[in-house]
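Coordinate-derived values only; no laboratory data. Just so it is clear, the structure is predicted and the values come from calculations on it, not from any experiment.
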Structure P
Amino acid sequence: MLAPSDRREPIRVVLVDDHALFRSGLGALIAEEGFAVVGEASNGLEGVRLARELAPDVVIMDLNMPGMSGVEATRAASAQAPASRVVILTVSGDEASVTDAVLAGACGYLLKDAAVDDILTALRSAAAGESWISPRVAGALLERVRRAGADRPAAADEPSGADLSDRELEVLRLIAQGKENIEIAAELFISPKTAKNHVSSILAKLQLQNRIQAAVYAVKRGLD
């Protein structure tokens, strides 16, 4: 989902990866596209500190690092620097890794062999408050959630969708089907702005951080 590019300031990014060469190459690549790399970290603990102190727009996070894992770092960064959005960029696309990262608060998930355009799209979407997950791993995520949902009831402390309107439930089902706002708008004969407002209302009512978590919520309850 492409985010609007009407902001005047460059998108500020912190890179968290234990491979210095990869950080250097990725930093140079996104800098050429107008992003500002404001910090780099070689482990999760340092990444969380930089996110808290620098408040970047986006934190690009690897999963497999020594010490604090990328999932733990994502959870901590989401709590300590809520204005910063975490995008996972890693080699692992297995179901458990994807699910754990999304539930920890990641708003994007890509594999390291992703196309450059996909990486840039994910970063711009994250900075605009949207979510983006690689199509290669989205299916695995939702399939795992479907299986898990069939085996256990929703936890008592999970938010209830009872307060959602009928239209919001329709939007939630379409989110779970992977629809973007413009597609939701076309299917429901509403404007993209109205669709976006419905998504924001759903996230607020369900106390969720992003539309990926909303999709997981919907699938767990059979709303897809």
Structure Q
Amino acid sequence: MVTPLTRRLSAFDLHTHTIHSKDGLTPPRDLFKIMRRKKLRGVAVTEHIRPSFTRPIVRENKFLIPGCEHKSSDYGEIIGLFVTERVENKTFVEIAEDLHDQNALTVLPHPRDPLRKYTALRRGLPDALIVKHIDLVEGINSRCVLPSFNRSAQRLARRLGKPMTAGSDGHSFLEIGHARTWLADVESVDDIYEELKAGRTWISGRPSFPLWQVPTMMWQRLRRFAH
């Protein structure tokens, strides 16, 4: 991670899930405790399908950012940060435009992971749509099994001139904080939004232990069976 030494930085995990996602194990009430333990200033809760809350939550100078990870009908997944209302899963462009209409920021998650069905790589997302509709590219996702997938995502971001985020994609407390987006001089929710919008980010992170994904996959199947 390359950072300016003269600026005060805060760590944010900008891709997490709770029990409000079909495969999440983390109760929302535990998030502030997890942030304290892992020395995080903030977490973006990016549930599948619909956001679990639509206003930032601030407590003890720590932040929960409302988000959602949408699955488009054509070009894979897209994350909205600072969402204020639900967006229907439609085409990639329609989702991005709906998110921007509510002043949310758009993030392209795990774009170069070939092992997931709904990635930009697997779905053939054109560069032109990334340039036009994406604000930030996820340069580190801790659920990418091989570091080369993240390095490829970083090369994509640099080639297209996009700033980067990092997120654990954590579905349990074991994973949260393994990837971090660093922002400078944050004192308020508005500061977080403005720093991200301006692309003033630095990233760091490491892969999560792959077997930690097994409990979340089992939980997803159990919930599907129960319904």
Structure R
Amino acid sequence: MSDFSQTEENYLKAIFKICERKGKAASTNAISNAMNTSAASVTDMIKRLEKKEFIHYERYKGVTLTETGNDIATSLIRKHRLWEVFLVEKLDFSWDEVHEIAEQLEHIRSPKLVERLEHFLSYPKFDPHGDPIPDEQGRFTYRKQILLTKLKKGDKGVIVGVYEHSPAFLQFLDQLGLVLGASVEILEKYDFDESLRVIINGQKEWTISKKVSQNLFLQQQ
């Protein structure tokens, strides 16, 4: 495998996540937004990654990862999510504090450290945000889940994941009690703005916006 920088790793991880969510190739604009950089910088990086055979690029279609690029991105995601579990479960960080720390730790390239970390944590399948942790072969454990915004009046479910990981969003969820494991029942769905009236854990009623509901994954009951 060719040598690669931390910046290149971050681009490959961003491309992986864009392709995974959209189910198609990542556009230059999507990569630019994800990396918070200019389209020109993205274009330069695409040329570099293509030369190293980490990506495939088709004009007007976008960017996909080669097998090598996918392996690098998956390894990075694996380390990131294992470190998040470690920080929350062993060092008592809250789920809104760990992302930026894990962004630094994920670049450590010691396979032995990752193996021992995973063993120490008893081989977790999901991180503190409900995201699947790939195993050593890069295989993800997926489960049946649905966005809260897709539920109808009367539907019930348990929160198992969040898409948005920003500290502000996670802190907001903490305030409402919309955390992993919380039960939610849809009392009303408003057509005007697609907001939802819900009851949380059978106790607290709240109206939540579409912006919130489209970032929460549930398993229906």
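Things worth noting here:
- Origin of the derived value 18.9, 57 (Rg and Dmax of the Cα atoms in Å; candidates P, Q, R): R
- Answer label among P, Q, R for the case where helix-only ellipticity at 222 nm (-39500 (n - 2.57) for each DSSP H run of 4 or more, over all residues; to 500), calculated from the coordinates, equals -16500: P
- Which entry (P, Q, R) yields the derived value 21, 19, 14 for semi-axes √(5λ) of the Cα gyration tensor in Å, for residues 58-185 alone: Q
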